[in-house]
Structure I
Amino acid sequence: MFNLRNQKSGFTLIEVLVVIAIIGILSTLGNAAYAYARNKAKSVKAGADAEQIEKAITVMANDTLLWPGGQAVDKVNLTVGVEICNYPADNCAYDLANPSAGLVATDGTFLGWNGPYMSSIPKDPWGNQYFFDTHYQIQLDGSPCDGESTCVPAAVVGSYGPNGVGNKLYDSDDIIRIMAK
């Protein structure tokens, strides 16, 4: 028989450190998975919002035969300064909530206007305004242009994405819906 009085109970310092290390590794993996899922959800939300804005623009275009800003429907406009985006930070004339855009209210220039087509224009998940640009640059596969030489103009609605880099500074994290090429 053995003597219970001489036996020590508890954990060694090494055992405690190993358990703490394992908990730390699992916590790091969990946080990384959470951050990835959260960023993915924000991108999906931005895409869904852009789709809703695209639908509102389409309904307005059916009523008025105009896109926001009085621009021709289904046309890529190569004129500089027709972007409707984060006013005044991105040097745009106004944003999508402005009556000149025609989605939330009208400034009176949209004949046949039967809106509002949206009750309000939300901000994207990163806190920036959505944009409408009829000469946005895209790659041939439809993704945002990132300085490549094979870019073509298109009419799009979208978000500048997580980095929030705006007007005329196209990059691969933009989330867009192409309305015309």
Structure II
Amino acid sequence: MEGFDRNRPAWYAVHVRSNQERATAELLAARDVEHFFPTYRVISKRVDRRVVISRPLFTGYLFARLDLASDRRIQVLRAPGVVRLVGFGDAPTKVPDETIRSLRILVEEGEGEARPHPLVRDGQRVSVVDGCFKGACGVLHVSAGRKPRLVVEVEFLGRAVAVSISPEQVQPLL
């Protein structure tokens, strides 16, 4: 079964109940489970003021690095708010290390640029060779009247993250 390798830790998407992403991430941190909970900041308008809030980049999901044969898997599955490890059939599906690395670059180096984006099926896979997103890989998406965007996909979740990028900063992947 592809995606179910008990020999070494890998990244997996963890499906959590609505609005439980942050609490689940905090609980995993308390249990020393390596995880990644990507967020982005938005301005929320209140009656009397504007407030900057942090929202999940992938609503209903976070990522955990697990050895499926270890007790960590059970710790994750029994955590309040966790629904399941995302997968097909009986086996959780690994999230490629490159995807997690690229998402980290976009979120941590992007100065608030990363935003949820519809999954892109057209466009070319590229690698960023210049600028603050150097090293990230994704799909270059160009819409009429908008700046080009680099899109990093987590395809099996049907989700993606996008940041504005100059076409001169990318090169095609073979």
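Derivation of every value follows stated rules applied to the coordinates shown; laboratory data play no part. For clarity, every value in this text was computed on a predicted model and none was experimentally measured. Cβ atoms are built from the backbone, for glycine too; each structure is taken alone.
Of the structures I, II, report the one carrying the highest value of distance in nm of label points 7 Å out along Cα→Cβ at positions 39 and 63. Can you show the working numbers first?
Details: I: 4.0; II: 1.8.
When distance in nm of label points 7 Å out along Cα→Cβ at positions 39 and 63 is computed for each of I, II, structure I gives the biggest number.
Work out the source of -11000 here, i.e. which of I, II gives that when helix-only ellipticity at 222 nm (-39500 (n - 2.57) for each DSSP H run of 4 or more, over all residues; to 500) is computed.
Values: I: -11000; II: -5000.
The read-out was computed on structure I.
Of structures I, II, which gives 1, 8, 14, 16, 15, 10, 6, 4, 3, 3, 3, 3, 3, 2, 2, 2, 2, 1, 1, 0, 0 when P(r) over Cα pairs in 5 Å bins from 0, in percent is computed from the coordinates?
Numbers: I: 1, 8, 14, 16, 15, 10, 6, 4, 3, 3, 3, 3, 3, 2, 2, 2, 2, 1, 1, 0, 0; II: 1, 8, 16, 19, 18, 15, 11, 7, 3, 1, 0.
The read-out comes from structure I.
Supply the structure label, taken from I, II, corresponding to mean count of other Cβ atoms within 10 Å over residues 47-54 with the calculated value 8.1. Write down the numbers at each step before the final one.
Values: I: 17.5; II: 8.1.
Comparing all candidates, it corresponds to II.
For structures I, II, which has the highest computed value of FRET efficiency 1/(1 + (r/R0)^6) of positions 15 and 135 (r between Cβ atoms, R0 = 41 Å, to 0.05)? Kindly include the intermediate steps, with their values, before the conclusion.
Details: I: 0.05; II: 0.90.
Greatest value across I, II: structure II.
Can you spot which of I, II the value 3.2 was calculated from, given it is distance in nm of label points 7 Å out along Cα→Cβ at positions 55 and 87?
Numbers: I: 2.6; II: 3.2.
Computing distance in nm of label points 7 Å out along Cα→Cβ at positions 55 and 87 on every structure in I, II gives 3.2 only for II.
By the measure mean count of other Cβ atoms within 10 Å over residues 31-38, tell me the structure among I, II with the highest figure.
On the way: I: 10.1; II: 16.9.
The maximum falls on structure II.
Once mean count of other Cβ atoms within 10 Å over residues 127-134 is calculated for all of I, II, which comes out largest? Walk me through the numbers on the way to the answer.
On the way: I: 22.2; II: 16.5.
Largest calculated value belongs to I.
So Cα extents along the principal axes in Å, for residues 103-142 alone, computed for just one structure, reads 26, 22, 15; which one of I, II is that? Walk me through the numbers on the way to the answer.
Details: I: 36, 25, 14; II: 26, 22, 15.
Source structure: II.
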